[in-house]
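Scrolling down, you'll hit the structures one after another.
Read-outs throughout are calculated quantities, based only on the coordinates presented, and are distinct from any laboratory measurement. No experiment lies behind these values; they were computed from the predicted model shown. Cβ atoms are built from the backbone, for glycine too; each structure is taken alone.
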Structure P
Amino acid sequence: MLFGLAWRNVWRNRKRSLVIMTAIALGLSGGLFAVGVFVGIAESMVDSAIDRNLAHLQLHSHAYKANAVINNDLPNAGLLIDSLKQLRTVRGVSGRGVFDGMASSPTANTGVQIIAVNPQDEAAVSSIGRKINEGTYFEEVRQNPVLVGRKLAENLDLRLRSKLVLSFSGKDGSIIFVACRVAGIFETESSLFDGGTVYLRHEELTGLTGGEKLVHEVAIRLQSAEQVSETLASVSVMFPNVAVESWKDLAPELKLSAELTGVTMLFFLGIILFALLFGITNTMLMSVMDRVREFGVLMAIGMKRARVFNLIVLETLILSLTGGVIGGIVGALIVRTFASVGIDLSAFADGLSAYGISAVLYPFVPGEIYLQLSFLVIVTAVVAAVYPGFKATQMKPARAIRAYT
């Protein structure tokens, strides 16, 4: 009975109710889209880093973690890699030799990180092979082919088949020089990575490092990001003498960004709902003042003040939830549309690449956000109804009836 009365009261002033419902719907749909963009940026940073080079898990020797030098490689890396490939959650495993060195062209030189890989294994772990926009993936150059980032190619004035000399310290402290040819130029989402990374094959270094294949880092790509904790625990038990870390341990800034995104989303939606709260309160207060005589009559014939208060709360909930549902549906449709086609931010590509963010953004809103939003809308409605409800319950029935007779 009370709900039916509240529903009729909401639509007695159709224009006023539609205005506040529209305001709520627009505010929430815009808020959801903004949340989708925030999450999309955070997801883009994490996914790009994992896809580019980070992988889901990495293994190093404890000595290498303490001092990242050429001598602190992983012992029995081949057996370790073969064992990891047998795990059901693993999609790919790549053993990498990692060397800090110099890259020199005929015109310039710069410090770089030299990464020695098995091309097939690396292709199953990272996207470098798919990011090549000029040349090939270690092909068409017979001797010492290398892959360089677009930014590095620009800095050193390199083109396909350009000569590049790499140098780094050997195990005995001597300087090792490798004359290479550029086989491919890659371009990832990160200009910092592209400006300081060179890939070459393990076989090019084996003869220069005492005939042994040096592996300092084993990168693991999983079937799903949801399997990180499970696989981390399994691998840690399998290899207790090796440092096993997830991407969250390797890149704590990305972990923090992902965690703060949830807080930022709720804070942003909270600001929108706080602004809407005043509009809802104002609407309900006008509704109460327009119906002073009605409330006087209701209380005069025996309606308790608590039921009058509940009536105002119900009316506010109907207004807020109706607008909230419409806003949620519209917002979800907007997010879904842009999630399929993407938002082209290529005009800001240079700035975004400094943070490892893709130039095409795909908004995404986690399912739990809709539940949290529903809760926030209900809380906002109840808070907005308190003052108008209090005003209604403070009326004196006789005075209210006489004042508007």
Structure Q
Amino acid sequence: MASTATLVLAASALVASPVPASASSSVPEPPGEREVRFATFNTALERPEEGMLAEELATPDSEQARNIAEIIQHVRPDVLLVNEFDHDDEGEGLRLFQDNYLSVGQNGADPIDYPYVYSAPVNTGVASGVDLNGDGVAVTEPGTPEYAEDAFGYGLFPGQYGMAVLSKYPIVTDEVRTFQTFRWADMPDALLPTDPETGGSYYSEEALEVLRLSSKSHWDVPIDTGRGRPVHLLASHPTPPTFDGPERRNVARNHDEIRFWADYVTRRDSGYIYDDEGVRGGLAPGAPFVIAGDLNADPNDGDGHPEAVTRLLDHRAVVDVRPSSQGGRGAAQRQGGANEDHVGDPGLDSADFNDEPGPGNLRVDYVLPSRSLPARGSGVFWPTVDDPLFRLTGDYPFPSSDHRLVWVDVARP
């Protein structure tokens, strides 16, 4: 979920000290020789002003970034999708994060290097030029909440809440497809919101002419894992199904952003799709893929459309291996509040959200391999309170992020 409040650093009681990986049950064993570990992590490394993140990462002193890096160093994904990492066109923030944090062993963890990186512009903070929040004004000057609400995706400046792919394996960059500019109205039977008072379209005709589906972007990033068949990482970060009104425009958009991937991997349903180069169609039949990202939708609880993510989880080409943690179960029991009324398994939760009044902890971050990629292991990095690495996740105020890293090991195709 795109955070509206600045994450606060950990309480002083959570003292960092070197911990061997073997001392923590939350640290997975390395993947097998013929396996690849895919992961997604909403790092909450977004900042309220353009350039602020790169400035912070220019020194090795950011406690939040150190904790984020240490989590990554313990889990050691081969391919990692990072959500909520401010995008800059020069890639300065990502370079500094690698050089000053990932390449530096944190509290005894081994450094980790990602020689292959993919990042691209996103829709957050990009002016739409039209009124999208219904206040009668199209705000085009960055920096205010009103501007953010009229942008193609909520953001105070272009690139806020961006995303990136970090990989130990080569990225087939000339075959990457992006869908940043795909119009929402071009999706057949789109769940476009209606005005509950008039029954007509919530958005004006002018807005529908330009409004993009992706609140950030949708990317198809082929990863060459070394056995001749690239694995397509299908990356996105749909808008949270909240922060709207009775028209529930964000609920509808979240639903359709997720539906996009279900259609993309289904040949008969993907003919309407076009990428930013104008190429039409979805994924080639039989191509192995992994859908990853903070999808901001729980199949059982929370504020989203009830069918938003189940369309993916129940898709015949997708395998849901249900990554879990004991830490998630313990957090729901310990924190109570909205968690007490949830029907989903708290062990599957991947985000620690407000308990009063809610929505409570939810499963919103996913790594979903195609059926052609046998899964060998999975998990959510959420240490229990008695785990020496609990200091990396903690309770609110969070020392790293309100989301947890989710990983799945798959056999190389």
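Matching task: 27 is the computed value of relative contact order in percent (Cα under 8 Å, 6 or more apart). Pick the structure from P, Q.
Considering all the candidates, the number was obtained from P.
For distance in nm of label points 7 Å out along Cα→Cβ at positions 160 and 320, the calculated result is 3.3, so let me know which of P, Q that is.
This figure was derived from Q.
Given a value of 131 for volume of the Cα convex hull per residue in Å³, calculated from one of P, Q, which structure does it belong to?
This figure was derived from Q.
If distance in nm of label points 7 Å out along Cα→Cβ at positions 88 and 248 is computed to be 2.3, which of P, Q is the source?
The value was obtained from structure P.
To which of P, Q does the computed value 0.15 (FRET efficiency 1/(1 + (r/R0)^6) of positions 184 and 256 (r between Cβ atoms, R0 = 25 Å, to 0.05)) belong?
Details: P: 0.15; Q: 1.00.
The structure behind it is P.
Can you rank P, Q by FRET efficiency 1/(1 + (r/R0)^6) of positions 32 and 280 (r between Cβ atoms, R0 = 30 Å, to 0.05) and just name the one with the largest value?
Working: P: 0.95; Q: 0.20.
Comparing P, Q, the top value of FRET efficiency 1/(1 + (r/R0)^6) of positions 32 and 280 (r between Cβ atoms, R0 = 30 Å, to 0.05) belongs to P.
Which one of P, Q has Cα extents along the principal axes in Å, for residues 56-191 alone, as calculated from the coordinates, equal to 55, 34, 26?
Details: P: 44, 35, 28; Q: 55, 34, 26.
Attributed to the structure labelled Q.
For FRET efficiency 1/(1 + (r/R0)^6) of positions 48 and 368 (r between Cβ atoms, R0 = 30 Å, to 0.05), which of P, Q scores largest? Working shown, then result.
On the way: P: 0.80; Q: 0.40.
Top value of FRET efficiency 1/(1 + (r/R0)^6) of positions 48 and 368 (r between Cβ atoms, R0 = 30 Å, to 0.05) goes to structure P.
Once distance in nm of label points 7 Å out along Cα→Cβ at positions 232 and 336 is calculated for every structure in P, Q, which label goes with the largest value?
Values: P: 3.4; Q: 4.8.
Largest one: structure Q.
Taking distance in nm of label points 7 Å out along Cα→Cβ at positions 112 and 296 as the quantity of interest, name the structure among P, Q where it is greatest.
By distance in nm of label points 7 Å out along Cα→Cβ at positions 112 and 296, the leading structure of P, Q is P.
Figure out for me which of the structures P, Q the number -17000 belongs to, where helix-only ellipticity at 222 nm (-39500 (n - 2.57) for each DSSP H run of 4 or more, over all residues; to 500) was derived from the coordinates.
It traces back to P.
A value of 85, 45, 30 was derived for Cα extents along the principal axes in Å, for residues 128-287 alone; which structure in P, Q was it taken from?
Attributed to the structure labelled P.
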